[in-house]
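For reference, the structures are reproduced in the following blocks.
Every number in this text was worked out from the coordinates using simple rules, so none of it is lab data. The shown structure was predicted, so the numbers you read here are calculated from the model rather than taken from an experiment. Cβ atoms are built from the backbone, for glycine too; each structure is taken alone.
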Structure 1
Amino acid sequence: MSNTVSVFLGYGNGSFKTEMIIPAGTTPVYIVANDFNQDGNMDFAVVHNTNSSLGVSLGLGNGSFCPQINFPICNNSYGIAVGDFNSDKVLDIAVANNYWINVGILLGDGNGLFRPQTTIGTGMFPTLLGVGDFNYDNNLDFAVANWANNSVGVHLGCADGSFRLGRTFPTGTSPWGLAIGDFNGDNSMDLVTTNCGDKTMSILLNNGDGTFRPQINYRIGDCSYEVAVGDLNGDTYIDIIIIGTYSTYMSVFLGYGNGTFASTNTFITDANPLALTVHDFNEDGRLDVAISHYGGTVNIFLNTC
């Protein structure tokens, strides 16, 4: 493992400049980009799985970055998410501390620095996180996939950055990936998990108060460590994109807008896709998909719908 982060600057037409290599700590696993110091430039934060740190690299606005600043977290951590958890208009970070069975909350100071983490207990072996206001109280909450409990935990937030005792809702076997979207058009944030144990994805529709209806499961064919959501076909309904982590494909489930989804459309990728994101890479108003792979390649799928 190279212990670096790769940055590809886009031309705005779906193509990218040559890779830039940014040094990182030991075993970088999950990354998120946002403006952590409120200077209008994009920064990134990366979870280091084996050296108990979260690395933050502040952007200079020209595609280069300041040397990484590290903040202590637990070792064997995975997922990362961003939100203003204490209502001070400054971005904070949540990290899933997998082996330690908790989520760490690092409150930001607005200058790119973060306070020591406080931890919130979760189900067994939390993996990926999602952030949203699940109960309409204007405070951000988080959901986390609990791999060993076959569940998703929902933790409702308070305005001071603390969280209530979490509630768990059943999923398929061994959930890893998690994403948030309004799948049935009721303006409430719903959940989707991808479950490696039984090769399914679970849809959990929000009742509007931060509780969720029983799971609806769809076969996905393989373990998927990542899932993303977005309107890919321009019908205003949220669709779901998953990857076959131990295979060579991406699958798209088109949403009907009522919480159900059409049969999968499958696209060939390089071997062992590990992570994906959706964005309009060629500025045509349609969401595209980028996928990174274990072998060090990136596939860009430009949307033609």
Structure 2
Amino acid sequence: ASFGIEANEIVGLLGNNGAGKTTLMRILTTYLPATSGIARVAGFDVLTQSMEVRQRIGYLPESVPLYPEMRVEEYLQFRGQLKGLDRLQRKKRVAECMDRCRVTEVRRLLLGTLSKGYRQRVGLADALLANPPLLILDEPTDGLDPGQKQETIAFLRELGKSHTILFSSHLLAEVEELVQRVIILRRGKVGFVAKMTEIDTEPVVYMETTAPSGEALRNLVEKVEGVIRCTVSTKSDHLFLAEVRVKPGSDPREKLASGIVGQGWGLSRLERSRRKLLDKWNQINNQTDEATV
């Protein structure tokens, strides 16, 4: 896997389960030694200069390792001390990070009682405590509800103005909304690297819904403002997958959802993506091993 990341760049790391996203992040954060090759962070070798690397990164692992018997604020104070912050710095940074990550309201609760979403947010607050120049985030929105995901995406976009961010996700729409560059891994190798501006994109909405028939679903969808056309495929009896091409700058998801619910049909998936990135994803994951570099 060979690639570089520029300062103040937000980079999305994509790949199927087992592609190597988490392993790569563990190597870059010095938690796992590489079996071959060289990895550098801010010019420092992750193997021979691990302390210098750790001083410059904030890491949110896939499963946040929290102490269940500690309270949120107590834990962040403890982590700030480990990161070398003095008492006044800790007090200020803990308050700031709790506020920015929306965990102030649970600051006195035991970590072991928190939902997965709150655990993720405490982990993100921890990663931000020392204000590191590089953030490495493994599935930062995992476990969050839709509203919390949007808040986190907006927060990361703001952080990207002053930080370099590498984050992994399996959600194409989430990556497209946030990153300047995308890296697709396949079986531990880099299959594709490009800036989002280099990818010719076309907006698409994907829906998985029940309906009396595919024709009824298509007729309803194509009446919605902003929709160019709708292609429907059958998944099972009365369960359909709709690929909805939309006009550039248009996002008819709210109207589509309202129309589906208004008919009394079930809606299990509704997400906006871009055709070219999806095509590239499928191309990388369907190619032979020799074609992946």
Structure 3
Amino acid sequence: MTVTNVGNGCTDTDEVVVSTDKPVVEPDVFQPACFGDKGTIYLGEISGGTPPYLFSYDGGQTFSQQSIFPGLEPGFYDVVVQDAVGCEFAAQLEVEQPQVFELQLDSYVEIEEGDSYQINTQVTVPLSEIDSIWWNPTQWLSCTNCLDPVAKPETTTLYQITAVSDKGCEDSDQILLVVTKSKGIYVPSAFSPNGDGTNDELVVYADPDKVTRIKTFLVFSRWGETVFEYHNFEPNNPAYGWDGTHRGQLMNPAVFAWFAIVEFADGTEQLYEGDVTLMR
């Protein structure tokens, strides 16, 4: 600025700095706690500038009188706060994507009756970040609040694990443990009824702890004729085996078919079948 004395023509010059009072904002970003959640940006902490203020989270393309923007997807947002005389505050803020909290189990596993199985749960966060764990059902599990219990189910069971992280995120997964019965019986693939005292009868062998009885045991010739039949007997006894005769006559060497209906200790039944070679 320059001042001139009109009487004597003297002048003097000085400088004055004029500054605008722009709004200053301390923005808050409320980050989503769990994967898939939305974030919130708050622009209400303002000093300076001339109210009222307008607010934008899309770089000034649109303005609103609301200073809070909820339901934001993860990503970067160019926020603008504009005061009544057009002065602006601008910043870029990020709504972060939280780590996925996920449990993963094998969906289907077969185990033999009486066996145990170590369930292995894969999780995407450290164990220290898990707040609680529970299983449903809890029957036949070595622990009910751990990731990797040992299961020894007596019947086929669908287990579900649920866990909650220290941030309140929850996830579940399931595993179907299918309990299968072991074959339970053994019938030789060949026998030699020649009177030498070794392998002279076709015998049904079984684990007596698992098999109660053989309800039916039939042997057929290649033409479908029944050459041997016995019912309701205990396994492992040569007295109930086939001696290679039919109607009192020795059978010639050949391949025969057999089938057996087996009753297990739990009362269930199962049909087995196979072939046997008669040797002389």
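One of 1, 2, 3 was used to compute log10 I(q)/I(0) by the Debye sum over Cα atoms at q = 0.17 Å⁻¹, and the result was -1.67. Which label is that? Of the structures listed, the value fits 1. Comparing distance in nm of label points 7 Å out along Cα→Cβ at positions 89 and 129 across structures 1, 2, 3, the highest value is found for 3. One of 1, 2, 3 was used to compute P(r) over Cα pairs in 5 Å bins from 0, in percent, for residues 185-248 alone, and the answer was 4, 18, 23, 22, 19, 11, 3, 0. Which one was it? Structure of origin is 1.
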